[in-house]
1. Any idea which of 1, 2, 3 comes out highest on relative contact order in percent (Cα under 8 Å, 6 or more apart)?
2. Looking just at distance in nm of label points 7 Å out along Cα→Cβ at positions 15 and 47, which of the labels 1, 2, 3 belongs to the structure with the highest value?
3. Work out the source of -19000 here, i.e. which of 1, 2, 3 gives that when helix-only ellipticity at 222 nm (-39500 (n - 2.57) for each DSSP H run of 4 or more, over all residues; to 500) is computed.
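What follows is calculated from the coordinates using simple rules that are stated; it is not laboratory data. Computed from a prediction, not measured in an experiment: that's the story for all the values here. Cβ atoms are built from the backbone, for glycine too; each structure is taken alone.
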Structure 1
Amino acid sequence: MHDLDFLRTLAVQAAHQAYAPYSKLRVGAALRSAAGHAYTGCNVENASYPVGGCAERAAIAAAVQAEGPGFRLQAIAVAAFGSDGAALPVSPCGACRQSLIEFGADAAVTFRQSDDGWMEVKAGELLPFRFILPSR
């Protein structure tokens with residue numbers, strides 16, 4: 001199993017691979033699946049802004065591709081850096097929060113704070129009033 005420090009290191013590495021020519025905000029994510037595997041992702045921007053993708057959802061897509069629809073999220077780390085290379089306190093966006101919950105509401109989510117420390121919460125705490133598709 002990978003501990004959160006390992007995931008944080010992988011998230012930082014993934015952020016350095018980001019394609020962010022427009023916002024200059026480079027974000028990386030590294031997750032651990034319930035099966036014990038690690039997957040990473042980075043943000044990829046596009047001149048047509050809505051077409052870009054977030055690091056967290058890129059990591060989830062890599063995990064689903066590798067493990068299939070049974071993938072379950074155990075933990076994820078998110079690291080963000082500004083144009084000057086300084087670490088930024090950026091938590092997952094709303095779309096990513098919903099995606100995290102889809103695969104593990106109890107998963108640990110860790111992201112940087114302004115004091116260079118890391119915050120850790122459960123995915124469900126980030127979006128307490130999440131969308132749930134009603135059963136028919």
Structure 2
Amino acid sequence: MGRILALDYGSKRTGIAITDELQLIASGLTTVATSDLMDFLKKYIHTEKVELVLVGEPKQKDGTPSTIEEQIQLFLKKFSEVFPDLSVKRIDERYTSKMAFQTMIDSGLKKKQRQNKALVDEISATIILQEFLYNR
């Protein structure tokens with residue numbers, strides 16, 4: 001069984017989370033500059049068996065696509081060209097950033113640590129992945 005990888009795609013940074021090989025536990029992996037994302041994924045997917053990639057689907061409160069959706073579509077097109085045999089699913093990611101920030105507060109991180117936007121992105125990707133695992 002391969003791992004499931006989740007992406008919280010952003011214009012500057014992308015948070016990445018991954019499951020264990022049994023697909024039971026979601027863990028934050030890292031945050032990378034979005035400009036370096038494809039290179040990171042090529043290396044990671046070459047060394048680890050990934051079965052499925054989840055990509056957050058940002059929406060407005062009314063359900064309409066977020067402004068970054070156009071960039072995500074371009075990324076997905078390139079991703080499918082580079083990894084034609086890898087399945088991709090979109091997951092509604094509304095409120096994951098707020099949940100990630102609340103998780104940081106609940107875990108006792110100091111204010112300075114909570115300002116680390118890369119950590120928020122990584123936690124958001126983990127929440128996307130946990131939601132998928134819980135609801136499948």
Structure 3
Amino acid sequence: MVTSMLAAINRALAHEDFGKLLLRLAVGGLMLFHGVHKLIDGVDGIVGMLTAQGLPGFIAYGVLVGEVVAPCLIILGIVTRPAALVLAFTMVVAWLMVGTGKTWLLDKTGAWAIENLMYFFIGALAVACLGAGRYAFGKGAWR
């Protein structure tokens with residue numbers, strides 16, 4: 001009985017393309033909030049962090065590619081794999097800029113201090129590995 005019930009549940013939930021869509025909406029959609037914030041408030045804080053480390057401030061505008069353009073492409077399912085790799089790279093840069101000192105720490109609520117960075121990094125890698133699936137605007141290689 002348990003085996004047949006589990007088989008029925010597995011059949012009912014075997015919608016891999018819908019799962020890919022949900023993953024794209026979660027990873028791309030939640031990251032887009034970060035990007036919209038930077039569109040509204042600007043990237044001055046990031047410029048300051050970069051110049052403090054001796055890097056040119058204009059690099060800060062790359063965050064808009066990683067946090068606005070890439071998430072939009074991921075959500076739409078257009079050049080999904082490359083866009084997901086751009087998002088993953090953005091998270092590596094974010095970790096290098098603000099997270100390395102927090103890598104082995106917990107925040108005040110007991111969560112891993114770089115939990116969000118890791119969620120987006122691993123989620124983006126999962127999207128890059130899985131692709132867009134059937135529910136995407138991109139066709140063929142554009143997925």
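1. For this comparison of relative contact order in percent (Cα under 8 Å, 6 or more apart), the top structure is 2.
2. Details: 1: 2.9; 2: 2.3; 3: 4.6.
Structure 3 gives the largest value of distance in nm of label points 7 Å out along Cα→Cβ at positions 15 and 47 among 1, 2, 3.
3. Values: 1: -8500; 2: -13500; 3: -19000.
Comparing all candidates, it corresponds to 3.
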